[in-house]
Structure I
């Protein structure tokens, strides 16, 4: 995977950050700064972290996803945060929701986003067979 591949996914999912898919309004809390400029900077920083991650990490996630059986519809039983823990066992290090989303979309998995991304990240579901997740 290249940086251009990551950016292509980020163009498809414009509110994709390292913590998942969130609206800029998600950062409208004092936790991210006192001013709107500070909060927008926090949103931008969360997006840039995806591009700054080592490319080998994305390759490892893609290697794990590549051996999973694809489905024509999304798997609503296993959202991204559950997939993340499974991927971490294979990769051997912590994986963010955003990294997993980038890899799945890059590989062409069907996906669905649910929620508004304001109070919590949107839920990302991918077309991955439950059976292949148990293997």
Structure II
């Protein structure tokens, strides 16, 4: 099963993305297009991207480059922001590091972590909002 979902939490200035399965370039692009249509979307939202359940054996570097080029060429997605990528496997870490290298030039600061708690700390999510963020992340995984 392939899953690509998102949630926006305006009070935290946060966009959460969740991917699972054999995600392809089209899944990433389609989710980005859906996000841009959301009434609370802004390119300056901080982003948590959870890819711990993605099978990157089928995701090639050229697809990552195409995805980043899509973002770079589309002003809807261009703004300085922080992005956290939550990973679990070495292939996912490599993907996240390549993403960082390709996207850095437009002001997206990427950090790779292995736990949501590390993401909350780096994004300075207030303690009173952590449970809200965790609840939204759980909903996306179902």
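Every number here is computed from the coordinates shown, using simple stated rules; none is lab data. These numbers come from a predicted model, not from an experiment. Cβ atoms are built from the backbone, for glycine too; each structure is taken alone.
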Exercise for review: Give the label, chosen from I, II, of the structure having the highest value of FRET efficiency 1/(1 + (r/R0)^6) of positions 43 and 83 (r between Cβ atoms, R0 = 25 Å, to 0.05).
Suggested key: II
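With Cα extents along the principal axes in Å derived from the coordinates and found to be 48, 28, 25, which of I, II does the value describe? The partial results should precede the final answer.
On the way: I: 48, 28, 25; II: 40, 31, 24.
Only one of I, II returns 48, 28, 25 for Cα extents along the principal axes in Å, namely I.
When you work out distance in nm of label points 7 Å out along Cα→Cβ at positions 51 and 91 for each of the structures I, II, which one comes out largest?
Values: I: 1.9; II: 1.2.
Greatest value across I, II: structure I.
Using mean count of other Cβ atoms within 10 Å over residues 27-34 for the comparison, can you identify which of I, II gives the largest number? Present the calculation step by step, with values, prior to reporting the outcome.
On the way: I: 13.1; II: 16.1.
With respect to mean count of other Cβ atoms within 10 Å over residues 27-34, the highest-scoring structure among I, II is II.
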Point to revise | relative contact order in percent (Cα under 8 Å, 6 or more apart) from the coordinates reads 34; which among I, II | key: I
Review point. Given structures I, II, which gives the highest value for FRET efficiency 1/(1 + (r/R0)^6) of positions 11 and 99 (r between Cβ atoms, R0 = 30 Å, to 0.05)?
Key: I
